[in-house]
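K.L.:
Heads up, there are several structures right after this.
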Structure I
């Protein structure tokens, strides 16, 4: 273990105003940082999968939806609660990005 380094696990997302980043966890152990990152990314995948369920639930079921492009599909987003809308955006727009590790030298 190298005690002269810290490992910062960062999350990020993109919205209308640009990219936003945050620090999820800081550790001095590289192996812990890797485990945290893997677990956080697994949780993110679950959220995206939930977004697919919300996507399917709230899509307008017109007969010609099968021939509609991804960009032109219509949804009943006004009926979604905040949690559903967040999951929907994660799936539909790819707003949340995978977690990553940054290494920082300690003095």
Structure II
């Protein structure tokens, strides 16, 4: 199974209320083999994850299953993940988003 994680910033405290990257597409595609199919199903069941930075900004990640062709298209279209790859890693390991600074506690 292949999952596509798409990043957005639904809430922010920018002067104009807009995220400068709002017009871009940010996605990470991850493959889950048979061993991890239960994990992939759990991620899909939630489908949407958010993280509040505490300063008015909120990141959101929507997840959906894709085909090989859709995965290739998402990879090609994506402008990266704005340095928030750790959020996807956290979703995969914890089924929630935990900041790296919180892991150290």
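K.L.:
Mean count of other Cβ atoms within 10 Å over residues 34-41 computed as 12.4: which structure among I, II?
P.N.:
Among I, II, the structure yielding 12.4 for mean count of other Cβ atoms within 10 Å over residues 34-41 is II.
K.L.:
Oh, and also: Check the numbers for distance in nm of label points 7 Å out along Cα→Cβ at positions 10 and 82 across I, II and tell me which is largest.
P.N.:
I
K.L.:
Here's another thing I want to ask about it. State the single structure among I, II that was used to calculate volume of the Cα convex hull per residue in Å³, giving 98.
P.N.:
This value belongs to structure II.
K.L.:
Same structure, new question: If helix-only ellipticity at 222 nm (-39500 (n - 2.57) for each DSSP H run of 4 or more, over all residues; to 500) is computed to be -13000, which of I, II is the source? All intermediate terms of the calculation are to be shown ahead of the outcome.
P.N.:
On the way: I: -13000; II: -9000.
Structure of origin is I.
K.L.:
Here FRET efficiency 1/(1 + (r/R0)^6) of positions 26 and 50 (r between Cβ atoms, R0 = 30 Å, to 0.05) has been calculated and equals 0.60, so which of I, II was it run on?
P.N.:
Structure I accounts for this read-out.
K.L.:
By the measure relative contact order in percent (Cα under 8 Å, 6 or more apart), tell me the structure among I, II with the highest figure.
P.N.:
Between I, II, the highest calculated value is found for I.
A short reminder: the numbers here are calculations on the coordinates, not readings from a lab. The structure displayed is predicted, hence computed values, not measured ones. Cβ atoms are built from the backbone, for glycine too; each structure is taken alone.
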